[in-house]
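Heads up, there are several structures right after this.
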Structure I
Amino acid sequence: MVDYQDRVLFGKDAYNVSEYYTYFRVLETDDEYFDYYRKRHAFWKMYGLALPDSVLKKVYYKNALRILPQIDSSLFPN
């Protein structure tokens, strides 16, 4: 993710607030050996990537702003 940080976007196919904590935990923390939020989709433990803030900003919104100029960039922090 760090090597290709300019090529990655965060997204999901459905909006369900209760699911986001797992994704944020994987990307933002260095937590080890925790369960996926759905038992039927993953039978293994997960680990956090502890990505730096500069990479997280690109993955969460800066890359999208770069490739989709119609998004109002004033809605996001610098």
Structure II
Amino acid sequence: MKLSIEYCATCNYRPIAAALAREIEQATGIKAELIHSHVTGSFEITLKGNRLFSKLKSNRFPDSKELITLIEKQESLDGN
């Protein structure tokens, strides 16, 4: 399953992205690809091409539990 975390490099969101990726991998076994972006304020989570979370739309960072629930829900829909 392809999971990516696109983070604002200018805002230095990489440490937040890396910590979230570790939590997701520990909980689900899915390794996230970290992608730096030059879009100010971005922190976008995509799973298999589908946007799970957008900081640009929500104006907040995601909670790891909320993302893990969304990932597990997607896995069950996909039959994995």
Which entry (I, II) yields the derived value 12.5 for mean count of other Cβ atoms within 10 Å over residues 4-11: I
One of I, II was used to calculate percent of Cα pairs over 22 Å apart, giving 33; which? I
Among the shown structures I, II, from which was the value -13000 of helix-only ellipticity at 222 nm (-39500 (n - 2.57) for each DSSP H run of 4 or more, over all residues; to 500) calculated? II
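Bear in mind these aren't lab numbers, they're just calculated from the coordinates by the rules spelled out. Nothing here was measured: the structure is a model prediction, and the numbers come from that model. Cβ atoms are built from the backbone, for glycine too; each structure is taken alone.
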